[in-house]
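Rule-based calculations on the coordinates, nothing more; no lab input. The shown structure was predicted, so the numbers you read here are calculated from the model rather than taken from an experiment. Cβ atoms are built from the backbone, for glycine too; each structure is taken alone.
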Structure 1
Amino acid sequence: MRAWMRKWSGAIVWTIAIFFILGIVWWSVAAYISTRRVSSTTNTESVFSVEDAAVVLTKDGTPLDHKYWIMPDELEERTRALVNTYQQLGYKYDDVFDEPFLRLSSAKDLVNTKIMDYYADENNIAPTKEQVKKELDKIVSKYTEDPNTKKLIEQNYGSVDRFEELIKPNVEANLIHQMVQDKVATVTQADLEKYFNENKETLKERYEQVKAKHILVDSEEKAKEILQEIKDGKLTFEEAAKKYSTDTSNKDKGGDLGWMTRKSLVKEFADAAFSATPNVIVGPVQTPYGWHLIKVEDKKLINSLDDLLASTSTAKEVKATISNNKYRKWLDDFKKQENISYRIQDPALKFYEEYYNIITNATNTSLNLEPFITKLENILYTDDSTKINAEDKDPTLISLYVTALENQKSGISSKAQKYSRYQVLSKSINPTLMKLSDEEVEKKIEEIDAKLENASGTEYQRLFQEKISYRDLQEFRNIKKELENAGVDLNKVDELAKEYKDKEDELTRKLKNALYALYNVAPYSAKTIEKLYNYDPTNPEIRVAYYKEHYQQIKPYVTDKNIFNTYKSQLLPDIYNSLAALELTALDDKIATNLRVEAYETLVEIAEDVELYDDELRYLEALKELKPDYSGIDKVIAEVKQKIEETKKATSTTTESTSSTSTTNQ
């Protein structure tokens, strides 16, 4: 893994390709089943009841034909596919907090698909049998030319013919959608020129490329030494990369990175590489990952539309972007012209859409969210209860309530902090300074900066404090101006500070209440645990749950030794922080034994993964003392002791070998 260069590995691409195949087929199966169910009961009107649909498309307020509705199973399949894609791409995903928003996104996407279907039907747009067959052959050929993929298809679907039969409805639908888009969103030369001129800098960042090699080391001094060796002719750049570079992903290839865009690189590396002269070494260049020597072999720069379109793949991507933009505009216009809309039937999804519309359209989110939060509270709180009974409530509504409260709290906290800061500054700033103009204050700061360059000791501290006084004055005037522009009565700031602090405290209370309710029914939710720990870090149960979950997030990087060795300096501080927090919990005899046991179990897991065997043994022995009947613990302790002995022997052998080699060389 190269964190400084964000590039997919072959394994991930393979996984996504497999998922794509399975996803297409699964959607086809769902559509096939749905069609069979409808066709077999065409005389029963109740089968097409609006109440059974997840989303109903309407025209002039009246539901369209049932073929343009979105049924629950169709929405479920689209959502699952989107969730799987997010997970395959490495995004953190939470069932309770993220899934409902992905469901809403899926519903909106399906609505647009149904509208496209409606337009195609109304305008008699459909592919010929020959077009469908040609596209089917192309897809089947693409995914069966690889023996592994073909085998997977045959295992899951019986035969390639069956696979082709199942994906045919989707292929036909995709062709219809492409024909619609080609008709309503054709890309002209004028479109290309306009897009290039309006997005030139963004396009340069995305598509300009350099072909480069690099050497990564830990210090500037080391990089300079290597550079001098290369200049002296002792080593070629490629030989130096193999010998010295700490980037194990490419050192054996002479540091070759291949073609890279600006977007794929951290800023410091990109700036140096794109400004370099080909075949002239630049550096040392510092990035968050160390010091680099960079050798650029070639560049592909974009200074004109012809440069941009020189690459077939780039031209295709740019044209697709323009077409999609034109299509979205057409879709919005078409919905307005035809008065086509949709109605979400699912109660929870309705709330998510309402929330989405509020935060998308509101200029003052905190103000606009107040009635929405009240509406949710009327559902979540029973009678005059001060706590949410989560057992009979939809967890996704509680998570939405938490999200809305956090959004609300963000605005309230910002105002509370501003009023409080105004209070402090108004009372602490020297009245004499208040008489200075803005220009005089800035000049004073410049004079102090000049003196600071040669100052030291107490004189430096005095000047620095004086500078802070002037900076405080500038901050006070900025806040004052901001409050006055907002129409705030400055004589009431003290009252407002208290009012908003009280609101902030009340929102915090509601958030903790909601998060605990959510935790009781969804303790598996990583985001629930993380948020709850932020609000109540002293609760030992939440503390243990938080650090357990937190470690599971970084565990893949710890157990992959190549990744761990490369990024040890970034991972270890996090690991040691987790160990310290868990050990404090495990040692606390005032908390429940089961929590202490859970803390020790996590400590043992972390120590085992990081190969801290002495610590692992210490944790195991403490766990045995706490819970003598812990199953199998004696065996594990014996195994760890054996590992410690083996490690000592290996270290001793290595030391003796090194000593012997040194003596021989002498």
Structure 2
Amino acid sequence: RQSFPSPFQSLDGFKKILIVRCMRPDKVVPAVQDFVMEKLGQRFVEPPPFSLRDCYADSSPTTPLIFVLTPGSDPTAALLQFAAEMEMESRLQAISLGQGQGPKAEALIKEGIEQGKWVVLQNCHLAPSWMPQLDRICEELDADSTHEEFRLWMTSYPSPKFPVNVLQNSVKMTNEPPKGIRANMRRSYLLEPVCNDEFFEGCTKPGAFKKLLFGYIFFHAVIQERRKFGPLGWNIPYGFDDGDQRISIRQLQMFLDENKEIPFEALRYVTGECNYGGRVTDDKDRLLLNTILARCCCPEIVEDPLYKLSESGIYIAPEEGDRQSYLDYIATLPINPQPEAFGLHDNADITKDQNDTALLFKSLLATGGGTTESGNKGGVEERIAETVKGCLRKLPEDFDVEIVQEKYPVLYEESLNTVLVQEMLRFNRLISKIRESLKSINLAIEGMVVMGAELEAAYNSIGINEVPALWKSVSYPSLRPLGSYLLDLYRRLKMLDDWYRIGPPPIHWLPGFFFTPSFLTAALQNYARKHTIPIDEVGFDFEVLDMDPSQYKEPPSEGIYIHGLYLEGCGWDPDLQVLAESKPKVLYVDAPCMYLKPMRTSEFVDRPHYNCPLYRTLERRGVLATTGHSTNFVMFIRLPSKQPQEHWIMRGVALLCSLSD
């Protein structure tokens, strides 16, 4: 909020945003909000209060009402309450769409049109094949033949299959869950069944129940709010909702009533593995979920009158009292929680703000169609043409794989020879695709050929410094912009060329491989074949080395040296060679060089460590490829640590092969 220094003080608001974008990308969103407030007014940056009654007033029997769902939101309870207020509760019929539910939904709509009922179609995004019929039904709604009290309600996540006509001709609503731990917890205490005094006071172990209930509600708020931190919070942003909390709280009371001792292990299992865990598809996320739950559902929360739920002690489990006493305590909590409330470092706020900025610009590009047609079209075309020609000049020729195979033949005792050839084949396919598309774009700019849809998309991507989708389809995972992507590509190609001309490097640049698992498997295979051990009994032990890769002139006798990784969510102490807390405003640090030492897994020696996941990109999330490997996760690396594993799990600490710039 500080004033700009001279001579920038005299610039207009938009130019100041451009400066903020260059200097502090994490502060672009508040700068844009200030600009909108200055030009349009306060009401354009504040969400209007949600009112179902106002939305209903805007509708008609032929105008559907659509709830656009967001993760964690469930409008069902609000709709049922509104139906009761309108005396339509007995005439409301709901159906959850899915396979085979289309005809039943159509029958309900027909009945509602005739008898003046409300029909609720839930989860329309799960029935994409029935959407054309829904489009037809809505188009055929006629005011003269439709009962005046009939209303068609729908709920759906954003989906490309949802009928555009229905969307355009409907009343659209979205009601995101409250932001912040305080608002989230307050809302939970005002929802069923917690708001029911009979339930709240009805447990046979009231002290333990109220303490654990508070822990459950805090847990629910934390896992929902961690989504805003992107991959640092969760690899995949799950839609944990009120239903998960409701069933867990009911089971909590049931388990306490039916057991003399509190069955903490059973409680954690049904909550962490079944109710909430049933949504979790990533094993690293499952580990995080159970780590957070273990902090909120443990004997200490019952026994300690001032049990800390966060390191700072701002969030504690208050002593037993009535429901209002808990609401009063929640009212004293910060409106905007610090990252430590979630177990994260303060730097996580910068990461969150940068993610918000990236999303803002991505949305702006999508709104504009991601094209380069605005402004000086001739100048843009010249710039793209220059970029294309520059790329064609710098792009090296394909690798001559046959010559490489002569120098590095397939050998039983040296699997890395095969890795080198396979890597060159993969990069040949990529650079051939890049070269072919660039030549076609160049000809199209000169008017020699017609630019098809695929080439036009590539042309537009180059215009906004984005890697074309045409290249991504045959590329290694990368989040870099076009310029940085090409520099990274040239460095990878040089690594393979040096390997061919000079010989295998003493220390390998791990991020440079197209398919990292094949390289790691080959290193294990060499050891297994040398010692005639089954490869499924062999794994890597890890030794951290110094920071400078240039000091390693000779490869190890067994295994491999690697370098080039980054650490996110923590720092590194090069003197003690252990994980350390991040320094303020330092989001990523270089990881040390490492010795991946193959040995029998039965011979591993346990030592204080953090089982750190290694990912190929900042995005972290991936899918299981046909090879049986994740497209993003590589492996776990055991890093020395003085802190317990849970500390770094909550921090979201990970190793990365590549950043996004």
Structure 3
Amino acid sequence: TYNLYSFGNGAIGISNFGLLNEEEKTILNRFSNVFTFAYKRYNDLATAEAQAREAQIEAALERIRGQVTAMQESNELLDIVVKMRTEFVSLGHEAHYFWYMRYLPEIYEKAMTSGDGTKIGMIMTLPRHIHGDIKLLADWEKSNEPTVVFAMDVDTALEYVDKMITLGNFVQVDPNAPTLDDIRYIGGLTFVMARTHQGEIGFSLPGTVPNPPQESLDTLVRFAGVFDLAYSRFEDLKDAEKRNRETQIELALERVRARTMAMQKSSELARTAANLFEQMETLGIKPYRCNIAIVDAKHKKLKLWSTTNHGNVIPVGSDIPLNENSVFKELYNGWKKQKKNHSIKLVGEDRVNWTKYISKYVPFDEYKPKNFSKSKLMKETAIFNNFYFRQGYFVIHTKEEISDEDFDIIQRFANVFEQTYTRFLDLENAEYQNKIIQAENERKTQELEEARQLQLSMLPKKLPELPNLDIAVYMQTATEVGGDYYDFHVGDDGELTTVIGDATGHGLKAGTVVTITKSLFNNLGSEEDVLKSFSKISRVIKDMNFPQLSMCLQMLKIKGNKLVLTSAAMPPVLIYRKNKRIVEEVSINGMPLGAIANFPYKIQETKLNKGDIIFMMSDGYPELMNDKGRMFGYERVKNKFRSIAEETPEEIINSLKNSASKWANGKDPDDDVTFVVIKVK
């Protein structure tokens, strides 16, 4: 027997083998009433959870909107990509790489986070056909569907990544990007994308995931929408007046900073006070006069520089006691406490008494006896707006109260002045020390120049001229003497032996290691066994017992079409194969010569064909840093070499030099940069 009792949206019931008696029915009915309340509570909780989840998503979207609205430069759009990934993951969704891709007629512009999402890892452009060749993606781009899931098995993922590497033009490369082996290990890749007005946003998942959670797709769509909305709002509604105001303030701050930095002695603070007056006026702040006070707490006095009421310079700085006048006492206490938004208002007799007092120390023309007017001063309010910094304070004398915004602006001037005046004091204090060390620096400079000339004298004066090989070289020495070295030996049978090296460290000791290596190579260049040559050089350097000094060295021999190579802690040799139009990377691991006794160095052999090109380099090229602290990188070296390998060795050298110069962007190299290029005729 089934016994059911309704509770509105359903029923509760029991089953037994007989009929319920009246008491049992009453009890079951009461249970039904109680369950009605429980079910209502359940619905309320479910609604609350949904609302809480919605609030989480909206809060994440609002944080993204806020960051977009705060953008000051267009390249901060990359930070938004990082922010989106952070917020997406914080909502509990899985996402590895996260990107924004803009669709242009011929290319995609793509920025992608690093794998951990903390920064931008990749910036690139890709040809449009990279997706146009994939029917799923091509169809999606032409449709109105908000999302697409591109689940790739291992082979498809490897093909896609290979195309991206081959066809992409990389502005920034993530050194920790997954390798092809990594993709094999995770079993493929899945891209999940949502449409934006400019293109798409998306994220990747490891493995093949044809049906990611629907909530992830829905959230991604909302992220795309708010990205469009916030981006449009930033472009269209950015307040031009606010930008202009900020530019004015920054220019004024820079003028005060520059004026202070240009000071040669402290008496020039009078000119700085006048400059401050001028900048206040350019910003619409109307000072009566500007004052700069430098506090001498030890002697309980201050030095005061002031302007006239027209902003002109009063060239004399006045020494004034700190505790003699109530105004200066209050200023001194304000300085000790570094008060914010501190003003002193003087009216009536207080105004008159102040004028009489300060006239004893500062020659204000309007307060001289012939110009003094008590009745005028009694009617005139003096407001001292005070801005404290570590060494003293600004007093901006106005006749009317200034706004909070103006207070904030002038405080920025005080902060800038503190920084630049601190710099001035540091320079002043350092001047004597600079004079002491100048002679020592000149002596060291002379020694370094002699070491540099010694390093250059180690290089061959003339390159080998061989009927079957074309050779070009280049070396750029760092500002400090480094240890790069290259050399050649041509045997009677036409065999070419080439070395390129880099002594660890810098300076005279590195130059000594290069000198010894040069001498040993002169004797060992004709030695057939390159490993025996390495062993002898390593043993000699080891026996020198120079702490932490050794020689990274690479040696190759070319005889006919045979190449033999060995290496000790040098970058890989790149070989361009003319027939296949590919670049081979020949890498041999080994400790620097002189580091470990009897280290088992290895050799590699290969055949050369007409048109093949060998590129040897020191680590100064791939490890070249630009002015933004980014490294050139081995992958960029390889790509650059591949792109110019059809040229002559001299042209290749020039292209490599230009790429290094362009990358450094005026920054002096930290290490020597050396190339050796050999082409098989």
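When log10 I(q)/I(0) by the Debye sum over Cα atoms at q = 0.05, 0.08, 0.09 Å⁻¹ is computed for each of 1, 2, 3, which one produces -0.49, -0.94, -1.02?
Numbers: 1: -0.39, -1.04, -1.31; 2: -0.31, -0.81, -1.01; 3: -0.49, -0.94, -1.02.
Here the read-out was taken from 3.
From which structure (1, 2, 3) was distance in nm of label points 7 Å out along Cα→Cβ at positions 391 and 463 calculated, if the value obtained is 1.4? Each step should come with its number before you reach the end.
Numbers: 1: 7.0; 2: 1.4; 3: 5.6.
Traced to structure 2.
When FRET efficiency 1/(1 + (r/R0)^6) of positions 55 and 167 (r between Cβ atoms, R0 = 30 Å, to 0.05) is calculated for each of the structures 1, 2, 3, which structure yields the highest value?
Numbers: 1: 0.75; 2: 1.00; 3: 0.10.
Answer by largest value of FRET efficiency 1/(1 + (r/R0)^6) of positions 55 and 167 (r between Cβ atoms, R0 = 30 Å, to 0.05): 2.
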